[in-house]
Structures are given as C-alpha cells and as structure tokens.
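Student: Next come the structures, one after another.
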Structure 1
Amino acid sequence: MRTTTLVLAVLLLTSVLAAAQEADEYVNTKDGFKIYFPAQPTVKDITWISQQDFKLPGRLYSVDKGKEHYSVTVVDYSGIEQMGIERVKTCPAGAPLCKGTALSGPGLWKHDVREAQEYATFKLIQRDNVKVSDLTWSQHDMVEGDELQLTNTVDGSRTYAYVAMHEMKLYIAEATVPKGYPPATLFQTSMSWVDKDGKGIRYETMYNNEFHGLRQYPVPGHTAGVGGAQ
C-alpha cells in the first residue's frame with residue numbers, strides 16, 4: 001500500500017512539474033495582468049455587452065494547445081461613466097430608472113460596475129451543457145474574485161476559471177482541458193496583477209473594485225518587494 005501511494009505521488013508530482021515547465025509567465029502591462037500561458041497568446045479586440053447593456057471595449061487573449069484551450073478576457077469599464085451620462089440624454093420622459101440616482105450613477109453605470117464580476121460569473125455557469133462542480137470566493141494577491149470549476153457534460157471536459165475586477169477592468173481567465181487530463185489549476189491560480197512597469201502587485205489588505213476601483217475608499221498599499229515599496 002505504501003509503495004502504491006508513493007508511486008502515485010511521484011506520478012502526480014511529475015505531471016505537475018511537466019505542466020509547470022511547459023508554461024511561461026505572460027506579462028501584459030497594457031491590461032495590467034500576468035498569468036502562465038502555455039504559449040504566446042493571440043490577441044483579438046472584442047465588444048462586451050454589460051448587464052446594463054453598455055457596449056464596452058475589451059481584448060481576448062487566447063492559446064490553443066491541442067485539445068486544450070486557454071484564454072483571458074479583459075473588459076475596460078473606465079469609460080462607462082461618460083457612457084451613462086450620454087445615455088441619460090436619450091431617456092424617455094417618465095423613465096426615472098433610466099436616469100439613475102446618486103447611488104446608481106447616471107444611466108445606472110455605478111451599479112453596472114458593481115455587478116460586473118457576478119454577471120461574468122453568471123454567464124459562465126449559464127452556458128449550454130455545463131454543470132457547476134465548484135464555485136467559491138477567492139483572492140489573488142488580495143484582489144477579490146470568484147473561482148469556478150465546470151464540467152462540460154457533452155464531452156466530459158473541464159473548465160477552470162477565475163473572474164475578478166481590478167482598477168475598473170473585468171478579468172475572466174479560463175482554461176478548458178479534455179476529460180482525463182490534469183486539472184488546469186496552474187493557469188487558474190496564476191492570474192495576478194502588474195503595474196505599468198510590469199512589477200507584480202500584491203495589496204496589504206483586501207482590494208474590492210466596488211470600493212477601491214470607484215475610489216469610494218483609498219486604494220490599499222502594496223506589499224514591499226512584490227508590488228513595490230510604499
């Protein structure tokens with residue numbers, strides 16, 4: 001029994017090390033993130049339709065490796081306030097919800113930012129032929145987010161995802177691997193943040209985009225040696 005356990009442990013460690021050796025840390029200063037892609041990703045401009053029907057610019061970074069698929073979707077919410085202001089100009093008479101409030105912002109833009117992470121997570125679990133096997137709160141370098149594991153019931157493939165909001169950008173990292181393949185947790189958990197110089201960011205306390213991205217509270221400081229000294 002001990003011999004069998006040892007052999008299984010060695011095989012598992014070997015597979016993990018092999019996966020780690022095949023992955024390279026990809027650093028993107030334009031969109032402020034880093035992650036272990038198995039190869040240099042292709043980049044495609046996209047338009048993201050938000051929960052409040054704003055059309056937001058974004059980019060899709062993707063890698064296909066055999067039957068495996070890896071991607072990071074980044075959606076830029078930084079211009080949504082102006083979009084909300086413009087929307088109010090076309091609100092029909094007697095439509096106060098369209099105009100928004102001090103809490104929701106003109107055109108409900110603040111609410112749209114607040115619900116962006118949950119909406120993206122919802123879109124993942126509402127895909128056809130998907131069964132949710134895990135959904136949990138998580139944090140990557142003290143940035144709050146959702147981690148998901150999905151089973152695609154048609155072919156048994158597995159999807160590992162992380163969804164977060166950081167500095168008014170929505171991030172959706174997901175990897176799909178065939179049934180029986182090692183779990184893609186290296187990709188899922190390696191998603192993190194960088195500044196304009198490519199230096200890693202780790203906050204001293206929890207970062208929440210609803211409060212810090214919208215500047216309701218000061219952004220937490222960075223841990224020295226990781227995100228830079230204060």
Structure 2
Amino acid sequence: MKKETILVVEDEEKIARLLEIELEYEGYMVTKVNDGLEAFEAYKKGKWDLILLDVMLPGISGIELLRRIRINDQITPVLLLTAKSSVEDKVSGLDYGANDYITKPFQIEEVLARVRAALRVKAVEHPQEDESLLIFADLKVNSKTREIFRGEDAIELTPREFDLLVYLLTNKRQVLNRDQILEAVWGYDFIGDTNVVDVYIRYVRKKLEQQNKPALIHTVRGVGYVLKEAK
C-alpha cells in the first residue's frame with residue numbers, strides 16, 4: 001500500500017524534527033522544508049496528500065504560501081500551525097482555505113489526530129484521483145475520453161492539438177523548447193520545420209482563450225513555451 005505523503009513546512013528545527021519522527025512512525029512519508037519560498041517550490045514539484053504549514057516563516061509567510069497553493073489546488077488538506085494568541089492568523093488562514101489549525105505549543109497526539117481526520121475527509125470528498133484527468137487552473141482534460149473543458153465551456157481540439165495540450169499539461173510550469181515539443185508530440189523521426197510547433201501553439205491558444213479567458217500558454221522568448229498561471 002502506497003504511503004501517504006506529508007510536506008512539513010516549519011522553520012523551528014526541533015518542532016520540524018519532532019513532527020517528522022512522529023509522522024514517519026505513523027507510516028507517512030515526510031519531507032521537511034524550513035523556508036516559505038523553498039516550500040512553494042517543493043509543493044509544485046511533489047504530489048502531497050497533506051501539508052502541515054507554520055504561519056511564521058522566512059521567505060514568504062505561511063498565509064501567503066497558502067494563498068498561492070489555493071489558486072489552483074482546492075483538494076490538498078492544509079493544517080496551519082499558529083501561535084496561541086494569533087487569532088488574526090487563524091482567521092486569515094481559514095479564509096484562504098486552510099482545513100484546520102493547530103495551536104502552538106501542541107500535543108503531538110492532537111497533531112496526529114487532526115492529520116488522520118483531514119486525510120479521512122479528503123478520502124471521502126475526493127476519492128482516488130483518476131490519473132486520466134488532468135487539471136490546471138480552470139482547465140480540465142480527460143486523456144481517456146479526450147474531453148476538454150475551460151470552466152464550463154467545452155473545447156474541441158484536433159488529435160494533434162490535443163496531444164500538444166496534454167504534453168504541456170503533464171509538464172506544467174516547465175519551459176519546453178521547440179525540439180522537446182516536436183519530439184514528444186510529432187515523434188523523433190518527424191521531417192519538417194520546427195515552426196510547426198509555433199503554428200499549433202497558436203491554434204491551441206486561440207481555442208483556450210475564447211471569450212477573453214486568461215492566457216495559460218506563455219511564450220518564453222528565445223526558448224520556447226510554458227503552461228503556467230496567468231499573470
């Protein structure tokens with residue numbers, strides 16, 4: 001059975017180490033990060049079942065990190081670690097989408113109980129994710145049925161356009177050059193000009209950005225393209 005993954009974001013090493021030891025003893029896979037910006041990078045690169053997040057962090061605050069996470073992710077449970085007197089942090093955290101908060105100093109049994117509870121709720125509300133469903137911002141793509149939705153609007157793509165979009169989605173936030181895209185979507189033995197990538201990017205963009213929807217595919221001048229949040 002696959003172990004559930006937990007990202008612990010805490011800059012006090014003693015607390016972070018305690019959480020790591022106790023959570024691993026309970027059977028979870030734990031990654032520790034002590035900086036807000038580093039935590040955001042770790043969040044983007046990993047696949048997390050739950051995040052334990054301290055409010056007071058170097059880099060960016062836990063509240064700002066939570067805000068960034070919730071822009072595209074409403075599913076991953078986030079439990080805030082807050083100071084006892086910090087009512088404002090608790091309110092802000094809940095407003096930004098925290099699932100719960102734990103007040104410092106805490107008993108480790110309480111932390112473990114709240115982690116179990118949050119994971120149970122997630123399992124009920126979001127049964128095992130269908131790996132064929134690719135979601136980014138308001139874009140949803142089903143790789144099995146080949147259905148595409150931007151918000152509530154269905155989008156029709158040609159088979160090649162669909163393959164291009166899926167490749168961008170599976171490499172979201174990564175800058176991809178034309179040769180990478182060409183080999184992945186058209187095949188290594190394709191004989192033709194790399195400009196075909198630019199042409200198909202324009203086709204897909206036009207369909208995704210109907211009705212003035214924010215851009216998701218961005219040009220990185222001199223390099224290639226990246227699928228990322230609208231600025």
Structure 3
Amino acid sequence: MQTAIITGASRGLGLALARALAQRGYRLVIDARGAQALELAADELELHARRAGHQPAVEAIVGEVTDDWHRGGLVTAAGERVDLLVNNASTLGPSPQPELADYPADELERVYAVNVRAPLALTQLALPLMPAGGRIINVTSDAALEAYAGWGGYGSSKAALEQLTAILGTEQPQLRVYAVDPGDMRTQMHQEAFPDEDISDRPPPEESVPGLLELIESDLPSGRYRAAELVQARVAAR
C-alpha cells in the first residue's frame with residue numbers, strides 16, 4: 001500500500017485528489033485547519049475506499065502547516081515511507097487583494113509562510129522517507145507567471161514555490177518533483193479572490209484531478225505542468 005500526504009484536503013482540489021487516491025487503495029495522511037470539515041472528509045474518503053474494495057486507511061490531523069509540530073505529526077503519521085507528498089494547502093492573503101503599494105507587511109509574511117516556507121519545511125521532513133521514484137507535487141498557479149494587478153502577494157509566493165520546485169527536482173534526480181497549475185476552479189479560495197463575482201461558470205476541482213493523476217501514475221520528468229494539458233494528454237492516450 002502506497003502512502004500519500006496531502007495538505008489542505010478537507011475541500012477543493014485536495015479533497016478531490018484524495019478521493020481518487022482512496023479509490024486506488026492509497027494510505028492517506030491528510031490535514032486541514034478546521035476539525036469538523038476534516039473529520040467529514042476523512043469519513044467520506046474511508047467510504048470511497050470501501051466502495052472500491054480497499055481497506056480504509058486515512059489519518060486526519062488538524063493543524064496549521066506553518067507549525068513545526070504539525071508538520072512533524074504528518075510525517076510521523078505516514079510511518080516509514082512516503083510515496084507521494086502533495087503540498088496543496090495555500091492562502092490567498094487579504095480579500096479583496098490589495099495592490100503591492102498597500103500590501104500589509106504582516107499579511108505578506110503570512111502568505112509566504114503558508115505558500116513557500118511550509119511546503120519546503122514539510123518536504124525536508126519527508127525526503128528521508130521517500131523511495132526512488134517518489135513524487136512531490138507542489139500546487140501552483142498561473143499567477144506565478146502572469147503579472148495580474150492585485151495578485152502581488154499570492155503570485156510572487158507561487159513564483160517562489162515554483163523556483164524551489166525546479167531546484168529540488170535538479171537536486172533530487174531520483175524523485176519526480178512537479179509544480180502543477182490546476183487552472184481556474186470553482187473553489188472557496190477562487191471565490192475569495194473575486195468576492196463580488198459569480199464564479200459558477202468555473203469547472204469544479206474534480207476536472208483537474210486527472211491531470212494530477214497523470215503526474216502520479218506516469219513517468220513524466222520533473223518540471224512545471226498545467227493540469228488541463230495533462231488531462232488532454234491522458235485522454236488522447238486512451
């Protein structure tokens with residue numbers, strides 16, 4: 001049984017990916033800040049595993065990815081081996097998002113703590129437990145590349161995460177290290193980014209999951225990928 005750690009897995013893309021992995025028989029270690037939502041997610045994942053004929057194996061740990069003790073708890077719960085680490089937990093920052101001229105310094109520090117420092121710190125803990133061929137997926141955004149007004153905090157943090165991902169992939173050639181842009185999704189974070197807009201036309205996060213599965217189940221080289229392109233490639237290969 002393969003073991004995966006997925007952060008931010010009580011909703012959105014993290015939960016959608018966890019569902020797919022539960023159906024594939026993965027042992028899951030998941031986290032979120034909200035205890036009730038995380039408990040509901042764990043129950044749902046166990047049900048998905050049973051329906052697929054697998055023995056449920058879900059460890060749900062409430063906490064903040066910025067906390068040292070919490071990251072240590074995730075890796076301890078994984079046991080002796082981590083086959084997949086998905087750094088999905090993220091924060092947008094203030095909503096509505098301010099321009100850089102008015103960006104509060106303490107808010108910027110929080111965005112970088114969640115979106116950059118925490119994924120790297122968790123990766124550092126997990127690396128000694130990862131076998132050759134293990135996967136690290138860092139969830140990023142097109143805001144890491146495009147200069148969108150008002151996205152200076154979030155976008156620059158994702159740009160930093162992408163550079164860390166690229167360097168880690170070079171330094172750890174025995175692993176597959178990916179940055180993946182899931183694209184626009186109908187999620188709570190996306191709604192917070194556009195608080196006055198109707199985002200019901202955006203696709204649900206489940207539509208991005210096949211792209212992430214392509215990274216997990218194929219042997220693509222380390223690098224940056226867009227989920228939509230991976231989904232198209234996966235469909236074309238069938």
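Student: Figure out for me which of the structures 1, 2, 3 the number 39, 18, 17 belongs to, where semi-axes √(5λ) of the Cα gyration tensor in Å was derived from the coordinates. Mind dumping the intermediate values first?
Tutor: Working: 1: 35, 22, 16; 2: 39, 18, 17; 3: 26, 20, 19.
Derived from 2, not from the others.
Student: Taking distance in nm of label points 7 Å out along Cα→Cβ at positions 80 and 120 as the quantity of interest, name the structure among 1, 2, 3 where it is greatest. Display every interim value, and only then the final one.
Tutor: On the way: 1: 1.0; 2: 2.4; 3: 3.2.
Result for distance in nm of label points 7 Å out along Cα→Cβ at positions 80 and 120 over 1, 2, 3: largest is 3.
Every number here is computed from the coordinates shown, using simple stated rules; none is lab data. Everything quoted here is computed from the prediction, not taken from an experiment. Cβ atoms are built from the backbone, for glycine too; each structure is taken alone.
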